[in-house]
Structure I
Amino acid sequence: MKILILCDMFPPAFAPRMGYLCKYLVKAGWQPVVVAEQIDDNNFSFLTGFAEVTYINYYKAAGKITRRLEWISVQALDFFFNYKDRKMVKVASLIVGQGGFEGILCATYRTFPLPAARIIAKRFHLPFVADTRDIIEQYVSDKFIAHSFHTFSWLDNWIVKIFRWKLLKGRNRALREAGCITTVSPWHVEMMKQYNPHVELIYNGYDPEIFYPEQIVTPEFRLTFTGRLVSLETRDPRPLFEAIARLSEEEHISPDNFRVQWYTDDASWEMIQPLLHEYNIAGYMDYFGYVPGDEIPGILNRSSILLQLANKAGGSGPKGIMSTKLFESFAVEKPLLCVRSDESYLEETIRIAQAGASARTSREAYDFILHYYKEWQTKGYTTIRINREVTESFSRSKQAEQFMHIFVKLAKNRNFPHG
């Protein structure tokens, strides 16, 4: 099948879900053709070359001030006139008009480019699948917006409310007209069913060709975090820091051979700095910043414990967050410590996979770390007997099969609900 994939971003930029999908679609003999916004990011350059890609550059200004003015202009045009979707419709229509396409897949974390996918699907009478990942409702408060508008606080709050309303209106209209919605957690499935009964769960996952277990002796015990915090309300490291502080006070550990390594962005690192001094554990920390995606497998395999930072789900807390990093941790079969437990689907998945612990208290984190620290002292590395029958289901190759099954089904039944 020849499939058009519309993306908010695509490798080499961040968010590799569609990049891995294209890799395994091509291996299966399918032909993915991608249209995506051009993003200045090269974290996943190793996933390029698996599909024909057309990038749309919405931002061309060079100077710092002109870039800022251009960003504001594009945001305003997009808010009032759907500028970005309109431009994508124009570009993608020329491609689809060449013929041979049998379906459209649109990947988004907020709304763009779902409206464009809806229009093209109706124009060319093609089945349309919406793949939703980091949706607005899963975030705490207004954290679905990466940056503040930097006006007055009351005006920022008003802008966010209007922005949220506009995004949800465009997203939900497109979702109702999709032949199928795919999404990333059981919580997301229930949310999406409000708008369309045809919802399929396709988790984030790992590439089995690059993520696999290796036993590597290390000169120090390493707790490793890869990713970003978003906010302390979304991912709360304080029970972890309390556990490390206690281990240090009781002289179980010392900075000479016990390290917590952070592969994260500057904003996340700045967020935790005050906490490190509050708990008096700054001497145990190493900050490396983001690294290219193809370096992550080695980093994980050279770790003693892999960290998932979370917070209790539900209410005003985060909901349904099960990141790619979770499944990549499963693949290398290193002990996984989730702090603080979401007490929901994340905790349940870790338990079923037998991959580690979801700590609801700092005491549980303390016991888990001390157990594996003692194992490392004996062997020089750590291991865990994971449930491979469960973890192998999160392979990117198996997830590609799920997507292919959906499109084959839609192609056979052209009475799909496309509006």
Structure II
Amino acid sequence: MIARFFKFTERKTTFGTEVIAGATTFLAMAYIVFVNPNILAVAGMDKTALITVTCLVTALATMMTGIFANAPIAMAPGMGLNAFFAYSLVLAEKISWETALGIVFLSGLFFFLLTLLGVRRKIVDVIPKTLISATAAGIGLFITFIGLTNLGVIQKNDATFLSAAPITPTVLIGLAGFLVMAVLEMKRIKGAMILGILAATLLALVTGKIAWPGTFFSLDFRLSPIAFRLDILGALKWSFAGAIFTLMFMDLFDSIGSLVACCHQAKLTDEKGNIRGLNRLLSLDAIASMLGAVFGTSTTTTYIESTTGIEQGGRTGLTSLVTAGLFLLGLLFTPVIAIVPVYATAPALILVGFFMMREIKNVDFTDMEEGFPAFVIIVMIALSYSIATGLAFGFLSYVIFKTVRLKFREVKPAMWVIAVLSLLHFIL
């Protein structure tokens, strides 16, 4: 019955292959259970509850893709998206985390409506590929900066704004964890980031920098401090339109890029190369974001780490169900996860930032019209400490450059709308 439901014969796979693939995907992305709570906790949210919610939302969202789309694709709170939530919306813009969750919910809702109307693909078509690549690179630089700060390598300096910090024992522990990650990545060993986090945490325990957990297992799952606390009415303000658009934009290209890569690798395409059931997958992505906001986490999106399971032969939704089951199992280890220090997860942010910076190779900096707006996005995302602000600067500069050169036809109508929204971001 399982083989018939997941179409094993048609997809040329077996039960054993799917189980191995699901476990591989879990190992590749399990770091999110440690990293996401540490990032969102700076917004004032309960860390223990965040661990529970991260495991639960990841499991539920991934389960949906397995059952309703029969795809070997996992979903979880997105890197970059969680940084935008915590550092841009809550810390920089002084928005309460409850209202920020309302913004996440609304962005997911609009995302879902745009999918039903077929607008999402059109948006992808109008924004220049150089700006899309620059956005990924800019977010990568932003995440790296956060990682270096959390690790303790960078500190505030009144004279120069920033400077290198003293090398403390905790910095050395974090760097040791990063070295483990880097070496394992170079050897292409699955689960490199989670193994690096665990190595740094174990070193912190042995050296007495953190205390051993009182218990290793727990059935006391805490949701109430953050679940169902989102403030949707508080998010319904014109001044938050830019934030909602930014989350939609980030998730749009994050999910589209990941889905295209995963589905082509899993051979879930027709004879023309079009992805089968793309709109359904995009709809599930949007629903997952709304679900995550209700339970108390930042935007949920498709994870590119799904390709690791696909490489192991995962071709059906059973791969996703195995991954989801392992995340649910992770709920039992909440006491252990809770002791993981920020400096142990910081190296994962640096490594993710490195991966995202690879997109910079797609930007032609010899072309002023295309290259400079991309440069603006990369620089301003990091230096303004706001992804929304960086995007607004970049989109506006792109339209202005084309206008000055009288190349109006190269700016598609939807791009003018995006430029106006970017201008409203500054005005509002």
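Of structures I, II, which gives 145 when volume of the Cα convex hull per residue in Å³ is computed from the coordinates? It must be structure I, since only it matches. Could you figure out which one of I, II the value 58, 34, 22 for Cα extents along the principal axes in Å, for residues 178-265 alone was computed from? Only structure I yields this read-out. Looking across I, II, the calculation of mean count of other Cβ atoms within 10 Å over residues 34-41 that yields 25.1 traces back to II.
Once relative contact order in percent (Cα under 8 Å, 6 or more apart) is calculated for all of I, II, which comes out largest? Don't skip to the end; give the middle numbers.
Details: I: 16; II: 35.
Result for relative contact order in percent (Cα under 8 Å, 6 or more apart) over I, II: largest is II.
To which of I, II does the computed value -20500 (helix-only ellipticity at 222 nm (-39500 (n - 2.57) for each DSSP H run of 4 or more, over all residues; to 500)) belong? Working through the options, I get structure II.
Highest-scoring entry among I, II, by mean count of other Cβ atoms within 10 Å over residues 74-81, is II.
Given 0.45 as the derived value for FRET efficiency 1/(1 + (r/R0)^6) of positions 114 and 354 (r between Cβ atoms, R0 = 30 Å, to 0.05), which of the supplied structures I, II does it correspond to? It traces back to II. Comparing distance in nm of label points 7 Å out along Cα→Cβ at positions 250 and 370 across structures I, II, the highest figure comes from II.
Read-outs: derived from the displayed coordinates by stated rules, not from any lab. No experiment lies behind these values; they were computed from the predicted model shown. Cβ atoms are built from the backbone, for glycine too; each structure is taken alone.
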